1. With distance in nm of label points 7 Å out along Cα→Cβ at positions 2 and 58 derived from the coordinates and found to be 2.3, which of 1, 2 does the value describe?
2. Thinking of 1, 2, which structure, once relative contact order in percent (Cα under 8 Å, 6 or more apart) is computed, gives back 43?
3. When mean count of other Cβ atoms within 10 Å over residues 18-25 is compared over structures 1, 2, which one is greatest?
4. Please compute mean count of other Cβ atoms within 10 Å over residues 10-17 for structures 1, 2 and give me the label with the greatest value.
5. If semi-axes √(5λ) of the Cα gyration tensor in Å comes out at 55, 17, 7 when worked out from the coordinates, which of 1, 2 was used?
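All of the numbers you see were taken from the coordinates with simple rules; none came from a lab. Quick caveat: nothing in here was measured; it's all calculated off a predicted structure. Cβ atoms are built from the backbone, for glycine too; each structure is taken alone.
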Structure 1
Amino acid sequence: MEEQLLNLTEELLTYNQLCLKYFQEVRETQKEQDFYQVVKPFADKVKSVKDEWQVMMKDWVEKKSPKHIHRNQIETISDHIERNSIQAFFPGTSKALFLNANRTIKYFLEEVIKEINH
């Protein structure tokens with residue numbers, strides 16, 4: 001279970017980096033991406049991984065009781081991941097909110113990886 005959770009966490013970390021890349025590209029070009037051709041397929045892939053990760057994380061936290069990782073954080077991070085996977089493609093997205101969520105996601109996922117490898 002931990003190996004699969006580690007893989008999903010790393011995959012979400014990669015998606016988080018991609019969200020940042022797409023966000024920066026959209027900010028530079030000021031062009032909204034097509035919702036059905038670009039945004040929805042990407043957001044659906046991210047959501048699929050996030051949903052599986054979220055279930056596994058809740059089980060893992062219950063079994064392992066890590067000191068610095070809690071169920072409510074999993075919910076918050078899941079929301080941030082899903083929101084950023086869509087908002088990355090729109091030039092009107094608040095830069096501060098997007099970047100803060102992106103950093104929070106990155107930090108939390110890295111902490112999960114450390115805790116799993118501990």
Structure 2
Amino acid sequence: MRTERLAKLTTELRKATAEARSDLARAIGGVSELVDELQSRRAGAVNAILKSDHPAIDDRERAARQKAIDSARASIELEGFTLSHEVEAISRRYIAGELTGDEHVAAIRAAVLGG
């Protein structure tokens with residue numbers, strides 16, 4: 001009698017474990033799809049901002065932009081953070097005159113906050 005009860009409990013435990021694993025796999029799949037969608041949206045938002053055309057800037061403006069970015073980077077690093085490669089690339093485009101100040105801020109926000 002005891003052996004039968006133990007066998008029944010073992011079977012029920014195995015079934016419950018299999019169901020929990022299945023539920024967990026579905027949940028992980030859903031989260032993975034959501035992450036993929038958010039990354040795709042973020043990339044789309046950043047790319048839309050980065051496609052604009054602007055007249056060339058002069059050396060004085062380029063130097064002022066470089067100084068502003070260097071100052072911001074130093075401030076961020078003093079706080080113990082580092083800029084991602086994506087943010088650095090966006091900043092290089094701003095320095096080169098490919099982005100306005102507003103576009104630069106929007107692209108950074110999209111890259112960091114996802115839109």
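1. Derived from the structure labelled 1.
2. Value 43 for relative contact order in percent (Cα under 8 Å, 6 or more apart) corresponds to 1 out of 1, 2.
3. 1
4. 1
5. Clearly, the read-out refers to 2.
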